[in-house]
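**Q** Below are structures written as structure tokens.
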Structure I
Amino acid sequence: MSYASELPTQALINMMLRDKKHCYIPVVQAPHKMIFVEYNASTATQKNHFGILEPKEHHPQAAINKLDLIILPLLAFDHHGNRLGAGKGFYDRALARAENPFLLGLAYASQEVEHIPNDVWDVRLDGVLTEKSLRIF
């Protein structure tokens, strides 16, 4: 679910649901945990304490390695697949042991920068989709 100035995701979500794809939305749990729960057209949402929409009720949860694709928000990215997020580390912790999902950043082309410093715990993207192109790293 997009937030603030992030690239809007609702059209993409609607397309996935129309094509009968399973869609899972991240839910932040205290203190620093993120899970992915099923979302469909009738799922009621509410804003969490960060102001991001998430399901009101926790529908079935997906095991991270059962997901084929995870679309990640970002503030900036570089040509190595490094991603700058909001700085809370929820995605990095949730994806630390993920082996299967393709990690796709969703961004505006203007969010690409020359270099983003990365630490050992930072999870790299497999690709980035912008309004101009799809880049695979």
Structure II
Amino acid sequence: MKKEQIIFLISRVRYKANKFLVREMKAHNINGLAVSHGEILGTLMYRGPSTMTEVARIIGKDKSTITALISKLIRMEYVEKRKRGADNRFTQIALTPKGEALKPAFFSIAGKLRTLSYKGITNDERDHLVRLLTTLHENL
């Protein structure tokens, strides 16, 4: 691969990771969810209740996209809206018991993806890769 093809290679890695995630969700009988839904659920699993703005920032999608994705997750009863603060002005998105029940499968899938992805890569190489990808991300 030529150095001019780095962005292309990154897009191929994302494509393969998404295919892996879809296949694993199906294997765990998690149906009707896209990878984008998984990004939201995973964020809530790791961070706990969060505002839509926080979720949008973390997963890098605009708020209108997040709103549509969260609406489906609410309909599917994986998440719920909760009022936050004394005056109830702030709304957070939180996992429901049905959403919490997905944690073991999600953590297993994430672990498998990390193991597969980092095979043959040392910790130092991984640290270096993170620095490079962070720079690329910030440049764009």
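**Q** Say we calculate distance in nm of label points 7 Å out along Cα→Cβ at positions 67 and 83 for every structure; which of I, II gives the highest result?
**A** II
**Q** I would also like to ask the following. If you work out distance in nm of label points 7 Å out along Cα→Cβ at positions 19 and 115 for I, II, which one comes out largest?
**A** Once distance in nm of label points 7 Å out along Cα→Cβ at positions 19 and 115 is tallied for I, II, the winner is I.
**Q** Between structures I, II, where is Cα Rg over 2.2 N^0.38 Å, for residues 35-74 alone highest? Please report the intermediate quantities before stating the final value.
**A** Values: I: 1.24; II: 0.98.
Structure I comes out on top.
**Q** I've got another one for you. So if we calculate distance in nm of label points 7 Å out along Cα→Cβ at positions 27 and 91 for every structure here (I, II), which label has the highest result?
**A** That would be structure II.
**Q** Out of I, II, which structure matches 14.4, 41 when Rg and Dmax of the Cα atoms in Å is calculated?
**A** I
**Q** So helix-only ellipticity at 222 nm (-39500 (n - 2.57) for each DSSP H run of 4 or more, over all residues; to 500), computed for just one structure, reads -3000; which one of I, II is that?
**A** Answer for the origin of the read-out: I.
**Q** When mean count of other Cβ atoms within 10 Å over residues 43-50 is calculated, the result is 11.6; to which of the structures I, II does this value belong?
**A** Details: I: 11.6; II: 16.0.
Answer for the origin of the read-out: I.
Rule-based calculations on the coordinates, nothing more; no lab input. No experiment lies behind these values; they were computed from the predicted model shown. Cβ atoms are built from the backbone, for glycine too; each structure is taken alone.
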